[in-house]
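A.B. asks: Below you'll find a set of structures to go through.
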Structure 1
Amino acid sequence: MNTEQRSNIITKLADVINDDRVNLLKEVLEHRTRYLTVVLDDIYRPQNASAIIRTSECLGIQTLHSIQERNEHKINTDVVKGALKWIELDCYSGSSGRTDCIEKLKQQDYKIVAMTLSDGCMPLEELPVDEKLALCFGCEETGLSHYIENNADYKVQIPISGFTQSYNVSVSAGIALYYLGNKIKQIRQDWQLTKDEKEKLLIDWLSKSTRTGEVLLTKYQNES
């Protein structure tokens, strides 16, 4: 589908949705990014994984990755609050899931960032943002897998000033994403989605904004 075809479909879908909703979708789209992404490495508590998804969506992260080698990813609908509808969650299962995920991210030119308490970590504020970043958060009990730590480009931790030795994983994700997201926007000019990415995503969001959207989208695609 070329730009003209996408533009026609956007116009047709927008015609059946109220203007305020269309304007909101376009406004949110301007804050979306794939420059920063998140990897959930075998997180097993649904409230934590769901909280990270919700926070990521609130902060404009468009794509997340869920490794489910031992723990199947379950959504807590009370926590996620519908955020999953607006983001893309790529899931990786089985014995090769972890390697598949990391290799895919490296092929997409992401730097792998292990969020860990291991020795030799740099503080969050020292992490460079001159390249795309994939922040990896590990299982609540055992932390990140050795594979991810061993294949990470950076090992990072959020400094702690209290007696407690670690943050809750969802809190850690929220702090890191908020800090890095703002830093990226201040330093980088290429953090937003491309024009093509915005058009494709807007079509998806428009179709999700009306009960007949899926049917209409199929119709308009066949006509284009």
Structure 2
Amino acid sequence: MYVLIGGAGLVGLTLAQKLVELGHTIAVIDIDPTACRYVREQVGAMAFEGSAVSTEVLLEAGIRKADSLASVLRSDALNLAMVTLAKHYGVSHILTRMRHPDFAEPLRIAGANHIVSTVELAVSTMVNAIEYPQVKSMMHFEQGQIEVLKLSIPNSCYVANRSVAEIAQDSQFPSGSLIIGYQPHPHDDLMIPNGSTVIKPGSTLLIVTKPGSLHQVINFIEGCK
């Protein structure tokens, strides 16, 4: 996959590195010649020096053949401009970072398929870590409308030694929630459970739910009354 990244800051460089490791062809655009040199020499990606909202630079970087584009520039206004140009040149998959929520709707209208609010994501992650320290990690999808949480199962847990079918049929299990992953032991691979899968103490569950049901899910899993 050919991915074009606008911005060689910390996020842009880290994203480029991860995508290169996954085998994608990456091109980064940045006005800083030192950053571009770092991309070429240390990241192993292509780098184009210049403005990421310059049509000349975008065409040189191959925007017409890009499968995906990620705009992680220093301001929302620049990201909006890059998203608009990416849509104009026919990029089908456009991602962007957003700092201020006022730009959410303009970015969507401009053509962004995925908008990552860095401030909201950081705050939400910290709040959840404070409120729910037992949750190993949490992912947000569809602008926060869906959450996937990774939860350890202690020995005294309410769902321990019960099957997925039993758990799903329990009237106290929050509606709209679903167990989508099961890891028997920390060193085992994550598996997709079926109804007969028995949840063992010391295992880990991956559960998809709605934000409003998060507390109910945790209370149910742990057996809080």
Structure 3
Amino acid sequence: MAEKAKLLIVEDETAIRVGLVDVFVFHGYEVDSVEHGEAGLHKALTGLYDLILLDVMLPGMNGFDICQRIREQDRQQPVIMLTAKTSDEDIVQGLTLGADDYIAKPFSVTQLVLRVQAVLRRAGIGEQQQREICLNNNRVVDTDNLNIMDSNTLFTRREMDVLQYLHRHCDRPVPREELLVKVWGYASDMEIETRTVDIHIAKLRRKIEIDPANPEVIVTVRGAGYRIFVKTE
């Protein structure tokens, strides 16, 4: 029998916390939960959890600070942030700190479960990925170590997910909606209004482009999506 994935839920609203525990136990997960920020940070840093569901507004320490501390220790720990804060600034802050996803309250429990499954799937072994991506500006990305070789440039795992998906489909532009479905795990029939893809593309360009304002590696194809240009030799 396969080992159960272990989740940590850090949420101070009792009804939401208890409800989420019940939902994920029903779906076959092992679940731990806490209601205070500092206790959540302590548990999160143990490295015992396959994924952390992290509320932003918490007593003691907010979710943004917890996410930052997690990323300082482990850049690959899957983290999904849950919050009623949905301004562009809040979303950008959460994603910049390295959250794998940012889900607004109130949320669909079904979609939350699907997105947890998608993040866990990407965090697992899955299909074997190419270990190096040679960009057309002569920079080489090390997909195992989440960095650009011979530099201090680091990627979050989600940024690498986007980069690898674009690389696997480098023969064509990839629509924004396709990235939302294939990389983030959104249902294809959802009407999604989110800047998540744009934010990640902008972050990637700042890291891999010689001139991010005039990108030559990840280019926007008007009306079609994003396309990556890599060395083919």
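A.B. asks: Assuming -11500 is helix-only ellipticity at 222 nm (-39500 (n - 2.57) for each DSSP H run of 4 or more, over all residues; to 500) as calculated from a single structure, say which of 1, 2, 3 it is.
C.D. replies: Here the read-out was taken from 3.
A.B. asks: One of 1, 2, 3 was used to compute Cα extents along the principal axes in Å, for residues 19-66 alone, and the result was 40, 22, 12. Which label is that?
C.D. replies: Checking each candidate, the match is 1.
A.B. asks: Can you tell which of 1, 2, 3 yields 6.5 when distance in nm of label points 7 Å out along Cα→Cβ at positions 51 and 171 is derived from it?
C.D. replies: Label of the source structure: 2.
Where a number appears in this text, it was derived from the coordinates with a stated rule and is not lab data. All values derive from a computational prediction rather than experimental measurement. Cβ atoms are built from the backbone, for glycine too; each structure is taken alone.
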